[in-house]
1. Computing mean count of other Cβ atoms within 10 Å over residues 192-199 gives 12.9 for which of P, Q?
2. Just checking, which of P, Q has the largest value of relative contact order in percent (Cα under 8 Å, 6 or more apart)?
3. Between P, Q, which one scores greatest on mean count of other Cβ atoms within 10 Å over residues 24-31?
4. Work out the source of 20.6 here, i.e. which of P, Q gives that when mean count of other Cβ atoms within 10 Å over residues 304-311 is computed.
5. Which structure, out of P, Q, was mean count of other Cβ atoms within 10 Å over residues 56-63 calculated from, if the result is 13.6?
6. Given that P(r) over Cα pairs in 20 Å bins from 0, in percent, derived from a single structure, equals 25, 50, 23, 3, which label among P, Q identifies that structure?
7. A value of 0.35 was computed for FRET efficiency 1/(1 + (r/R0)^6) of positions 128 and 240 (r between Cβ atoms, R0 = 30 Å, to 0.05); which of P, Q is the source structure?
8. If distance in nm of label points 7 Å out along Cα→Cβ at positions 232 and 280 is calculated from each of P, Q, which structure is the one that comes out at 2.5?
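Read-outs: derived from the displayed coordinates by stated rules, not from any lab. Fair warning: this is a prediction, and the values are worked out from it, not measured in the lab. Cβ atoms are built from the backbone, for glycine too; each structure is taken alone.
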Structure P
Amino acid sequence: MVSETVEAEGHLIDSGNFQSILTTVVEHGSEYEILRFDVGRKNEEGSYLALKLTTSTPERLQDLLSRLSVFGCFVKGTPEAVLRPADMDGAAPDDFYSTTNHRTSVFLHGRWVAAGGQRMDAALVVDGDRVTCRKLRDIRKGDAIVCGMQGIRVSPDVQSRDRPSFGFMSNEVSSERRVETAVARIADMMARVKQAGGKIAFVAGPVVVHTGGAQYFCDLIRLGYVDVLLSGNALAVHDIEVALSGTSLGIDLSSGHPVEHGHRNHMRAINTVRRAGGIARAVASGVLTSGIMHACHTRGVPYILAGSIRDDGPLPETVMDLVAAQDAYAGALKDVEVVVMLSSMLHSIGVGNMLPSWVKVICVDINPAVVTKLSDRGSTQTVGIVTDVGLFLHQLAEKLRP
C-alpha cells in the first residue's frame, strides 16, 4: 500500500468539492483519512482540508491524484514540479500532466507560477520562469514538460454568494424557465461587461438565419455588443443567400413558403461572392448590401469561418485548414469575458474546450442535449437556455437598445 497527503483550499463546501473529493476516493477503490478540516465561517473565508490517501500501487495513486486535482487537491508540502524534456516534435512524455480549464499553478524554484493561456486538454511547458498551456501538436523536441502530479495546483472557479451577476441560474438545463427573465439578466450582464471595456464573443450557427434572427443579430453588431463572431461556412452562405435572394435553404423568410428552384439559391450566393473575389470585396463593391456578414464588415467586427468536409463552395474567407482554424479561434478568444453560443453544437463544443473556466458561457439552443453535451465535456460554467434562437435574439436586441 502507498500513501500521500493532499491539501485543498477555498469554498470547498459551497462548491460541492468536499463531497466530490470524498466520493472520488471511494469510487476509486482507495481509502482516505481526514487529517484536518477547517471550515470558513464567513463568505470571504475559504475552508482548508488535509487528506491522507492510501491505495494499492504508485500507478493507482497517481491516477487518483489526477482525478482529485480538478477539485483543487494538491500534494502536501508542495514538492517541486517534475520536468521532463520532450523527445520529439508533436508529443509529450507518457506521464505528462493534461490540463483542465481551471486556473493552474506550477511550483517552480520555491514559488507558485500561474500557467498562461489556460485551457483544457493541453500540456504545461516551462520556459525559464514562465509556464504555458500548449497543445500537443505545438510541442517541440527539448521543451520542458510538466509530468506527474507533484507541484501542480488547480483552483476551480467558484461562484461565491456575493457575486450574483452570473449566478442567476444553475447550469442545469431546463425549458421551464421564463426566457424573458433569463434574457433580461443576460442583457444586464452584457451591458456591464461592455461598460467595463470587456469583450463578448458569439458562436453562431446557420439556425440564426433560418429562424429569422439575423436582423436582430445585426442590431447587436450595430449596438457594439459583438466583438468577434466565430462560425462556419454555412452561416455566411445562408446569410448571404437571404441578402441576395430573400430565401434561406430555398424558403422565403417573409412568407415561410418554399420558392421554386429555391434550393439552388445558396449555390448562386456562393458563386456570386466567389465571382466578386470574396465577402469583403462583395461588400466593398456593393454586391452585398445587407445581412450579418455585411454588418461585420461595415462595423469592423472580426469573424472567423471554420470549414468542414460538408461545406459547399466554400466561400473564399472560410478557413479549410483545421489546425489553422483552431488556432484562429483560440487567438480570437483571448481576453474574452463572455461567450454566447447560438445553435451550433460542434462549434460550441470546440470553443468550450478552448475557454478557461472563469469565462462566462451562455448556450442557447432549442435542443437541451446540446447544452448537456457542452457541460459533459468539461465546460461546466455554461448556463443553458432552451428556446428558439430567433426569439432569443429578438428579445436580447430589444433589451439592449438604448
Structure Q
Amino acid sequence: MNNKKVAVIGAGIIGVTTAYELSLKGFKVTVFDKNQTCSEESSFANGGVISPGYITPWASPAIFKRLMQEQFAKHASILMHFPSLETLSWLGKSIKASKSERYWRHRQALQKLALMTQKRLKELVQSLGIEVEQSQGYNVIYRSERHLEMAKSSLPYLTDLGIPFQILDKEGLLQKEPALESDTPFSGAIHFPEDQIANCRQFALALRDEAEKLGVVFEFKSNVEPLSADNPKRLVVNSKPLFFDHVVVCSGIGSVKLLNQLSLPIPMTPVYGYSMTAIIKEPLDAPRCGILDEKYKVTISRQGNRIRVGGIMEFGGEPKAQSPKAIQTLYKVLEDWFPKATDMGQQIQVWKGARAMLPKGSPIVGQTPFDGLWLNLGHGSSGWATSCGSAQVLSGMMAQDIPDTDWLELALN
C-alpha cells in the first residue's frame, strides 16, 4: 500500500481529476483551494467541448496572420488591450512555437490527451453512475471554402489517429442539425461523431464526491503561500506549516504566484475566455450536437435545458471587466446559427474566466527539478478536453507506471 502524502494545490477540473487518479494509485491526497468549492474559476462555465477531432494548439502556423486580422475585425475572436512587454514577449515565443514541426508535435500530444480524456470520462460516468449533462457529436462549420479545403488536407492525419469524421455539405449538416439557420451561408462542415459535449463543473463536483469516498480530503478557503525553493514540499496554508512527500501544482494562473520563488521556466499568461448561458426556449430550436463556428472560434453547446455559447481570447484588460465586443461576437454567432433557441430578452449569464496558457499550446505535466514537486498546468482553453488524460499521465508518472520519456512534449523545458 502506497502511504505517501500528496498535496494537490487547486480544485479546478485539473486538480479534481488529478486527486482522484492519485487516490486510485494509493496516495493519501489532500486538495487545497482558496475558493469555497471546486471549479469556481476557469472550469466554472466553459463550453464543455471534448473534441479530439478538432483540438489544436493556440500556436498554429497561421497565428501571426490571424492576430493581425483580428485587431481590425468588427466581430473578433482575439482581443488585445495595450499589450505589456511581458505579453509581447509571450506572443513572440508563441509565434516561434507555431512553426510547423513543433505545431504538429504539440497538436498530437493534445489529441492523445483528449482521446484519453474522452475514454476515461465515459468509463467514470458509467462505472460510478455519475449524472452529467452531455450530448454526442461535434460539428465544425466552415463559412469559407478556402478554410474548409485547408481542413480537409489534415484529415488523413486524423485517420492515422483513429478519429472518425464525416465531411458534410449543407444538406448533410441540416440533417444532423435540423434547427440550424439555413439562411446563414457556409461552405460545409466536418462532423466528429465520437466527440462530445459534457458539463465540466457538474462532472467536477460529482468526481469530488467520489474522490472523498476514496479518502481524498478537500480543504477549501485555504490560502497557500508561495512555495519555497529550500523545501517546496513544505506548504504554509492559512499560516500553518504542513509537510508532504509530493506536491502537485494545478492552480491555473494562480500557479505563477505559487512558483515565482523557484525560477522555473514557465512562461504562462492569463488569456480570458467568455461564455454566455441561457435557458432554451424551445428544445426543437436548439442544437443536438456541439457546434464550432470555425471563423470566429465560438462554440455552441446544449447543456441540459440551457444553451451555452463560448469562445474569445482576450489578452490584457481587467480580470473582472467584460468586453462588450467579446459579448457581441458571442451573440452574433448564436443569432447566425440558432436564433430561435432562446429568448434574448431573458436574463443571460455572462461569464469571463482566466485561462492559463503557455506559448507552446500544450500543458506541462510532470516532475520539476525539485524533488517531489510536480506540475499539471498551462492547459489554456483545452483544460476540460485534456483533464482526465493529464491526470492519468501525472499519476502514472508519480507511481512510476509511465516513463517521463513517453510524454516529452509535456515536460518542463
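1. P
2. Values: P: 15; Q: 28.
Sorting by relative contact order in percent (Cα under 8 Å, 6 or more apart) in descending order puts Q first.
3. Q
4. Structure Q accounts for this read-out.
5. The read-out comes from structure P.
6. Derived from the structure labelled P.
7. Value 0.35 for FRET efficiency 1/(1 + (r/R0)^6) of positions 128 and 240 (r between Cβ atoms, R0 = 30 Å, to 0.05) corresponds to Q out of P, Q.
8. P
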